[in-house]
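A short reminder: the numbers here are calculations on the coordinates, not readings from a lab. Fair warning: this is a prediction, and the values are worked out from it, not measured in the lab. Cβ atoms are built from the backbone, for glycine too; each structure is taken alone.
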Structure I
Amino acid sequence: MPLPSPRSVRLALILGATALSTIPAFAQDTLLQPIIVEGEGGAISGGVGYSVGSTATGLKSGAPITEVPMTVNTITRQELIDRAPLQVESALAYTPGVVAPAWGGDDRYDQFSVRGFDLGVNGLFRDGLINKSQSYTAFKVNPYMLQRIDVLKGPASVPYGSNDVAGLVNMITKRPTFEHLGEARVSYGSHDTAEVSADWGDVNADKTLSWRLTGLKRDGSNDVSPSEDDADLLALGVTWAPTAATSITFLGHYQKDDLTPSNSIPVAGVDYGAEFGDLPFSFLDQQSPWNKFETEQASIGWEAEHDLNAGITLRQNFRYARQTTDFQHMYYSGMTATPGVMNYAAFAGDQKVNYWALDNQAEIRGRIGASDHTLTVGADMTRQRKDGALGLDYYPIAIADPSYDFEITEPPLFANSDTKTDVEEKGIYVQDHIRFGNGVTVTAGLRRSWIDNQTFNRQPSGTGVAYAQQKDTATTGMLGATWDLGNGFIPYASYGESFTTNIGQTFGGSQFEPTEGSQFEAGLRYAPAGSQLQLSAAVFSIDKTNVLTTDPINAAFQVQTGKVRHQGLELEARGNITDRWSVTAGYTYIDAEIRSSNSGDQGNEPAMVPDHIASVWSTYAFGGAAEGFTLGGGLRYVGETWAESSNSRSVDSYVLADAMARYTWGDNTVALNVNNLFDKDYFAHCSFAGWGCGKADGREVALTLSRAF
């Protein structure tokens with residue numbers, strides 16, 4: 001696997017030195033602040049119950065959530081324990097404004113939408129560094145290796161670079177805790193799925209070295225036959241903190257998954273003529289035995305922090321990751337020209353993907369007049385490489401006698417599919433978080449980014465070329481403020497900008513410019529002192545421009561005249577009502593409109609955007625004679641959506657119920673988790689008429705026995 005080039009490393013060091021040269025003189029008069037390696041109140045901790053006090057996602061320096069002028073939703077460690085999700089997308093299901101899964105039953109990826117924008121697998125970060133996909137390879141994370149998930153709403157390009165205007169999901173890896181911990185689990189559930197896992201950590205005598213080892217093995221399937229849902233995971237974390245001013249945490253993991261591709265189906269009377277009748281259930285709940293999706297990934301990195309002197313902290317975060325993906329997928333791809341005959345595509349690929357990400361930060365704390373400043377200056381770099389080839393072939397299947405019982409040969413490569421792509425992004429950023437004595441905080445940030453995208457095509461044909469390069473630059477900013485009124489009420493407002501790179505050219509040969517986004521958000525939080533319950537309300541207006549749309553003259557190409565606007569309201573209640581009763585509830589209203597397009601759909605609603613999203617989840621731990629017994633459950637509602645931007649086909653709304661029960665005695669716990677309690681059969685999404693719909697997962701039940709040691 002390629003390592004960072006010497007030129008890239010030199011540039012990172014130069015940018016880091018440049019950042020340090022901006023340190024202002026006011027930092028000399030501040031007091032040394034202790035490093036919090038981990039703890040219930042830390043900015044990356046798992047929280048207390050369903051409550052968290054601070055975040056390192058909204059502001060990389062870490063700050064109370066009430067001082068972040070944008071919406072930050074958190075899935076705490078206790079929520080992960082209570083709901084026991086098998087996928088990250090399942091962990092996001094009760095987050096306001098999030099639809100997960102966005103594409104139905106597809107175990108290969110963690111896919112979701114935020115405030116109506118489909119982020120797919122491109123809005124995922126882990127420990128503040130990219131964890132994005134390349135082509136058909138995604139670095140899927142097993143939730144068992146996580147202690148917390150943050151969802152930052154709105155533009156985040158200032159601290160994180162190229163990213164969608166809707167926001168990002170930052171997954172926080174389990175790390176050493178400087179205390180002993182131990183857990184062993186066995187689980188058995190639906191479709192003969194069996195799992196064993198363990199999480200063990202300890203610390204040396206003088207508490208300068210701590211470690212944590214997390215492992216899991218699963219052998220199972222899902223409600224499509226035949227299918228696989230197998231996983232192997234081993235994650236290791238080691239923290240060395242020789243002094244109160246210095247710490248470094250090494251994080252590494254190995255993961256192997258054998259998963260199941262998605263399964264779209266056509267609908268009688270919409271995708272094909274009703275006279276051919278419905279497809280039999282025996283076929284709808286099957287997939288081709290040729291299908292497979294096998295991945296193997298590994299990563300290694302570190303998080304280093306040092307208090308240089310009073311008021312100045314240096315940080316460096318780094319991760320290198322690689323993944324190989326071998327997949328075959330026979331899927332429905334529309335109807336053939338022959339009435340009553342479906343067209344199935346045999347799609348296959350073999351890819352190798354790696355990335356490395358480096359983020360250097362200098363945090364300077366000081367006072368100017370009546371204001372306290374936390375200034376973060378940073379220089380970061382990422383490099384992603386994808387190398388592989390894709391093949392495609394087609395097979396007819398008759399509706400009257402549907403079957404996968406036929407021989408499938410290795411599909412031939414299609415044009416321009418055997419490629420190697422390198423994407424490198426460099427950026428410098430500065431963000432100042434200012435606290436005033438009257439309860440007001442102001443956050444301002446600015447970033448400059450440079451992106452270089454190169455593609456090497458081993459089989460150019462038609463419009464393909466052997467080598468293509470695209471370079472983009474972007475400057476983005478943000479400004480926001482919060483005001484603690486002293487009675488628990490904290491209003492806030494912000495404006496932020498984002499950019500994402502578009503690869504390719506127009507018919508005239510001009511390179512696509514980055515898609516740009518901006519958001520205005522205003523909100524009100526209610527967080528009374530001494531309470532672990534927080535209420536919040538936010539209104540937002542998001543504009544996305546330079547969106548790619550079909551060229552009206554040359555339909556095989558695209559132009560950048562698209563613009564969409566999403567406006568809405570978001571409500572959340574989260575936390576611990578009492579020591580025994582926890583709740584998270586949310587509601588989102590989205591008014592989405594296509595403002596400009598060449599496709600004749602201006603004024604319509606974009607696809608896959610529900611007007612209403614609502615959810616509530618709650619748990620209660622009993623006392624007295626029922627001490628140790630906990631019950632929980634929740635409801636999720638996703639409103640009706642359009643299948644495509646012409647607004648000619650709709651997808652019905654749905655309501656899902658989930659439940660859990662747990663009993664703990666001594667060091668032992670037994671837990672029962674049920675997702676989609678009533679086994680509701682529904683479509684998560686549909687495509688243009690003729691192209692079918694994606695079914696979502698049915699009921700999933702798991703019984704888990706665990707023991708602390």
Structure II
Amino acid sequence: MKLNFYCIIKATFLILSVSFQVNAQEHPSLVLTRSGVENIRKELGRVPLFDETLKRVKEEVDLEMASGIDTPIPKDYSGGYTHARHKKNFLILPKAAVLYQILQDEKYADYVKDMLMQYEAMYKTLPVHPKTRSYARGKLFWQCLNDSNWLVYMSQAYDCIYDYLSEKERNRLENNLFRPFADFISIGNPQFYNRVHNHSTWGNAAVGMIALVMGDDVLLERALYGIKDDGLDANAKDDDGGFIKNKDGKAGFLANLEEPFSPDGYYTEGPYYQRYAMYPFLIFAEALENVKPDLKIFNYKNGVLLKSVNALLNLTDADGEFFALNDGQKGMSYYTEAVVSAVDIAFCFGNQDKSLLSIAERQNKVLLDDSGLMVALAIREGEALPFHKKSVNLSDGSEGDEGGVCVLRTDQAGLELVFKYTAQGSSHGHYDKLSYSLFDNGEEVIQDYGLARFVNIEQKGGGNYLKENKTWAKQTIAHNTIVRDEISHFKGKYEEGSKHHSELSFYDLSNQKIQIISAKENHAYPDTNLHRTMMMIEDSSLGSSYVVDLMRVVSKDIHQYDFPFYFKGQVIQTNFEYTSNQTLAPLGSKHGYQHLWVEGIGKPLADNTKFSFLNKGVYYTITTTADMNDKLFFTRIGANDPKFNLRRDAGFMIRRNKSNTVFASVLESHGGYDYVSESSEDARSHIETIKVVYDDQDYTALTIKTTNNVSKVIIIANKQVDTSRKHKLRIDGRQYEWNGPYLVH
């Protein structure tokens with residue numbers, strides 16, 4: 001069915017190409033349409049959110065115009081002056097062009113024309129960028145990716161002043177600038193353009209957007225389906241170590257819609273890059289819908305683009321910041337322009353989901369186009385409904401069968417647990433199978449490190465990825481999951497990691513008081529099987545929710561297993577003795593261990609290890625089943641980092657030598673500290689003991705006893721997980737019977 005729809009789209013395009021030239025002559029027609037302009041002018045002064053956005057944009061553009069036009073000869077990496085200047089140019093010019101359409105003030109059209117003509121004069125003789133780091137160097141920028149950014153935005157500016165220009169001026173721009181530009185980033189750089197990756201999505205959208213403005217059906221077909229017979233080496237790699245040649249040979253915008261997105265709308269590279277790619281995906285789709293509505297692009301793959309907006313919003317914390325899955329810079333949120341456009345377009349071209357309006361209200365801005373007006377009008381009429389982020393399990397892989405990401409949320413507390421059991425995630429993936437992070441009301445409690453990069457800060461590696469991204473951030477020890485023998489999953493090799501994905505065992509999000517996700521990883525290490533089950537339980541006897549974590553490891557031989565927790569906050573108390581090191585030494589020599597200082601070493605004193613910390617005024621305690629031969633480490637990131645490229649974050653790690661073992665943990669929040677009154681309340685753990693009372697290939701069982709003498713038994717089925725399956729198990733002389741893959745009693 002998937003292939004058929006791809007072919008139908010192509011056939012439809014060929015049928016419509018005869019009439020395309022006529023349809024494309026109405027301008028503007030991409031994201032701002034002629035009828036949309038008329039509607040906007042009629043409503044000016046009566047739609048508060050739209051009017052306020054327009055005011056801010058006008059102030060921004062007027063200030064920029066007053067400083068004059070600068071199109072310097074390119075020479076810098078990200079963050080350098082020439083890079084930043086050309087980026088500012090492509091961001092400001094569509095805004096100026098929109099102001100011309102809405103306000104009918106020709107000074108804005110003149111500004112757009114003058115800048116485009118400066119680029120036309122420059123581009124005819126412009127060589128490739130002098131910086132040689134990228135696998136696909138651009139001309140205006142050090143990589144073709146940013147050149148594509150430029151063309152996506154400049155296409156919109158050109159569309160808005162198309163009729164303002166003379167035929168001679170349009171021919172000059174199209175023949176000397178736009179067509180050569182589109183050819184350069186596509187047929188001139190097939191290793192960049194003809195692949196499945198967020199880079200090529202930008203390239204495809206760039207070529208397609210300018211094709212729609214110029215009425216060029218050859219370029220449009222290239223945008224939708226890629227370059228035929230590109231001759232690319234199937235083993236060639238990009239700057240991040242990812243394969244350039246995609247496995248099935250498909251390329252173009254439709255292939256980038258097909259392969260990276262799961263049926264649930266999850267983007268395999270992770271939410272940070274999904275956010276980045278959403279702009280070209282949605283803006284080009286909007287342009288296609290406006291110019292070629294018969295293609296029904298928003299219906300492609302069962303409406304995956306519209307689903308992806310909802311999925312992306314669900315991958316944010318309480319503050320709207322994206323979870324740091326794979327390469328992801330912390331602090332990026334749904335307030336970014338790319339998600340503003342995604343929300344507006346999804347509302348306009350989807351089923352007008354009114355919960356999206358509440359996100360638009362928080363963003364406090366809209367697109368200055370047809371979709372932005374529709375959103376602003378609906379908000380004016382009071383139609384916004386709350387966007388409730390609930391627990392969600394999002395599949396990964398184009399068919400939804402390559403693992404996934406699960407977010408467990410509670411209503412009682414602000415806890416959000418993010419459990420990752422995905423495929424590799426393309427070249428931006430990390431080696432962290434069955435890892436997790438935990439948030440409390442938007443604050444990190446157990447963190448994922450994210451990426452090692454200072455985006456657009458020139459002083460730090462030209463704003464590009466630092467070598468520590470590979471030596472630390474991608475490595476398994478940088479995450480909250482199991483590491484065997486100080487070696488990363490798949491030995492940290494992209495080719496091997498790309499062959500495999502974790503497998504969902506089961507999940508149940510139907511009961512708000514008990515939510516559970518369970519998944520397996522059988523390929524990260526040879527002859528070793530990993531099975532992790534995570535639960536979020538609301539317990540009235542404790543007055544709060546807590547997390548239960550069962551990491552089960554089965555191997556043929558004895559191995560060293562390291563189990564880290566990267567906690568945020570200050571150590572308060574432990575139930576074990578430890579020695580703080582007077583001098584620091586790295587924990588190991590490779591696979592990320594070389595970047596961990598050992599600050600303290602301890603040993604268990606009981607069959608439970610208990611560790612409490614204070615973060616943002618809330619107490620947390622991790623209680624873990626212990627083996628008396630375990631070693632306990634306090635660690636800190638930053639060893640072998642002479643340029644201080646890494647954050648100095650703290651960690652707590654359990655080391656155990658076993659063949660088969662279960663790391664069973666409970667993480668609870670309790671009480672708090674008021675920094676104004678300097679009062680502490682409920683500062684001690686409510687968990688008295690936890691114990692693994694049964695473990696074999698069929699079942700794993702855990703008992704939890706609280707300080708107020710309430711006990712729970714949790715049993716997980718390790719093999720037979722059908723919801724209708726009946727189970728019986730005798731533990732310590734007591735018979736338990738239940739249906740389905742788990743029991744909480």
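Taking relative contact order in percent (Cα under 8 Å, 6 or more apart) for each of I, II, which is largest?
Top value of relative contact order in percent (Cα under 8 Å, 6 or more apart), among I, II, belongs to structure I.
If distance in nm of label points 7 Å out along Cα→Cβ at positions 181 and 301 is calculated from each of I, II, which structure is the one that comes out at 2.8?
Matching structure: II.
Going by Kirkwood radius over Cα pairs in Å, for residues 349-668 alone, which of structures I, II comes out largest?
Structure I gives the largest value of Kirkwood radius over Cα pairs in Å, for residues 349-668 alone among I, II.
Mean count of other Cβ atoms within 10 Å over residues 101-108 was computed and gave 22.2; which structure, I, II, did it come from?
Values: I: 22.2; II: 17.0.
This figure was derived from I.
Taking helix-only ellipticity at 222 nm (-39500 (n - 2.57) for each DSSP H run of 4 or more, over all residues; to 500) from the coordinates of each of I, II, which one would give -1000?
Value -1000 for helix-only ellipticity at 222 nm (-39500 (n - 2.57) for each DSSP H run of 4 or more, over all residues; to 500) corresponds to I out of I, II.
Assign the value 16.1, calculated as mean count of other Cβ atoms within 10 Å over residues 45-52, to the correct structure from I, II.
That value comes from structure II.
Taking FRET efficiency 1/(1 + (r/R0)^6) of positions 165 and 661 (r between Cβ atoms, R0 = 41 Å, to 0.05) from the coordinates of each of I, II, which one would give 0.05?
II
Comparing volume of the Cα convex hull per residue in Å³, for residues 461-516 alone across structures I, II, which is largest?
II
Given a computed value of 47 for percent of Cα pairs over 34 Å apart, which structure among I, II does it belong to?
I
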